[in-house]
1. By the measure mean projected area of the Cα convex hull in nm², tell me the structure among 1, 2 with the highest figure.
2. Can you say which of 1, 2 returns 0.90 when FRET efficiency 1/(1 + (r/R0)^6) of positions 63 and 127 (r between Cβ atoms, R0 = 25 Å, to 0.05) is computed?
3. Looking at structures 1, 2, which one was mean count of other Cβ atoms within 10 Å over residues 79-86 calculated from, given that it came out as 18.0?
4. Out of 1, 2, which structure matches 3.7 when distance in nm of label points 7 Å out along Cα→Cβ at positions 111 and 143 is calculated?
5. Thinking only about mean count of other Cβ atoms within 10 Å over residues 71-78, which of 1, 2 has the largest value?
6. Among 1, 2, considering only FRET efficiency 1/(1 + (r/R0)^6) of positions 31 and 119 (r between Cβ atoms, R0 = 25 Å, to 0.05), which has the greatest calculated value?
7. Given that relative contact order in percent (Cα under 8 Å, 6 or more apart), derived from a single structure, equals 20, which label among 1, 2 identifies that structure?
8. Given a value of 0.65 for FRET efficiency 1/(1 + (r/R0)^6) of positions 55 and 95 (r between Cβ atoms, R0 = 25 Å, to 0.05), point me to the structure among 1, 2 it was derived from.
Structure 1
Amino acid sequence: MPGTTPEKAKATYQDYLGWPDEERWEIIDGVPFAMTPSPSPLHQRICRNVVGELYLQREKLGGCEVFPAPTDVVFDPHNVVQPDILILCRRDRITDRNIQGVPDLVVEVVSPSTEIKDRREKKRLYERHGVKEYLIVFPEREYVERYHLSQGVYGSPDIFNWNESLDLLTFPIRLDLWRIFEKTPPEESNASGNEA
């Protein structure tokens with residue numbers, strides 16, 4: 001079973017392959033992170049909705065592929081993660097078992113147990129390895145943070161509320177966030193408010 005004490009050697013992808021199949025783990029800078037408990041139904045609905053919107057606009061991806069979790073992304077022997085959703089353009093990075101290398105876009109849907117890791121460790125990892133665009137979705141607060149790589153750093157995020165559209169910067173795709181969060185479209189809610 002993985003340990004997280006500093007005196008232990010850094011965990012590697014080879015270690016990861018030997019851990020029990022019924023457990024889900026990620027390794028960031030050699031430190032194992034348990035991916036438990038399982039995601040909530042709300043988390044899974046948001047993931048499904050994002051993947052659905054990307055699939056509907058797949059012709060705009062120019063042949064790039066969308067992968068939902070669980071898909072192992074191996075950045076290097078000490079960094080192995082399972083993003084909730086990723087888009088990858090380089091097919092030569094797809095192996096029979098995993099993705100070897102850097103995705104073009106990553107989406108993480110925050111759970112209470114993963115928020116710090118998604119906003120700190122994973123953000124640093126994706127920035128360091130050159131993920132062009134990183135979206136963090138907050139299901140309960142109903143907003144999205146977008147990070148875009150510029151000169152090797154992410155900088156401050158762009159923030160989008162549930163009633164706004166988010167244009168990806170890496171692909172010519174627009175995500176209407178009310179669809180992602182399963183809310184009434186803004187024009188409909190405005191129209192019903194005007195009738196009252």
Structure 2
Amino acid sequence: MQAKEITDVLRTDLYELLRDSQIDSSKLSHFQKILLIADGTLTNLLEVFLNEPIGVVKLSEEIVSITADILPLEIKAGTEVLERKILLYGKTSQRNWLYADSIIVLERVEEKFREKLIKSHMPIGKLWVEHKTETFKEIVTYAREPAFDLSDYFDLKREDKLLSRTYRVFSNHQPVMMITEKFPENSF
């Protein structure tokens with residue numbers, strides 16, 4: 001298969017996932033589409049688009065043993081993972097731009113990366129760059145859903161909608177984390 005054909009296949013798969021999510025892509029801004037399908041780190045994209053540095057607020061971070069298998073991460077109940085919930089906010093505007101929750105398979109992550117992840121307030125994407133971690137990201141799903149409990153972080157009503165994407169991150173040919181990123185439908 002030639003490079004153009006591979007790109008067309010990937011693009012079709014992403015658009016099919018987006019269509020299957022009940023998100024009408026014709027109603028999204030160009031930047032919202034970029035945020036949903038980009039396979040790079042969103043922190044850098046947000047910094048450029050918003051023209052402000054982006055910071056991290058850790059809402060929670062806990063090492064737990066999972067109680068059920070997580071198929072996208074190829075792990076069984078009892079595996080120890082780091083569950084992390086954060087906000088990306090504008091350091092100038094003090095506005096929350098994005099919520100993310102992550103499940104990280106600790107035994108599959110380099111020790112120095114793991115320590116910095118737990119001890120610092122750096123976005124995961126910036127840690128990948130700092131540690132020169134080779135990654136591959138695979139979109140699992142897209143969603144459009146009510147904000148519910150996340151509404152307070154974005155000054156929204158509970159019924160206002162968030163757009164989200166969930167993706168797996170591979171390193172060394174194995175899934176090491178699953179991340180869901182959400183942002184208000186009326187942003188960007």
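Bear in mind these aren't lab numbers, they're just calculated from the coordinates by the rules spelled out. Here the structure is a predicted model, which is why all the values come from computation and not from measurement. Cβ atoms are built from the backbone, for glycine too; each structure is taken alone.
1. Working: 1: 12.6; 2: 11.6.
Evaluating mean projected area of the Cα convex hull in nm² on every structure, the highest lands on 1.
2. Details: 1: 0.45; 2: 0.90.
That value comes from structure 2.
3. Numbers: 1: 23.1; 2: 18.0.
Only one of 1, 2 returns 18.0 for mean count of other Cβ atoms within 10 Å over residues 79-86, namely 2.
4. Derived from 2, not from the others.
5. Numbers: 1: 18.5; 2: 13.5.
The maximum falls on structure 1.
6. Values: 1: 0.95; 2: 0.20.
Evaluating FRET efficiency 1/(1 + (r/R0)^6) of positions 31 and 119 (r between Cβ atoms, R0 = 25 Å, to 0.05) on every structure, the highest lands on 1.
7. Working: 1: 15; 2: 20.
Answer by label: 2.
8. Values: 1: 0.65; 2: 1.00.
Considering all the candidates, the number was obtained from 1.
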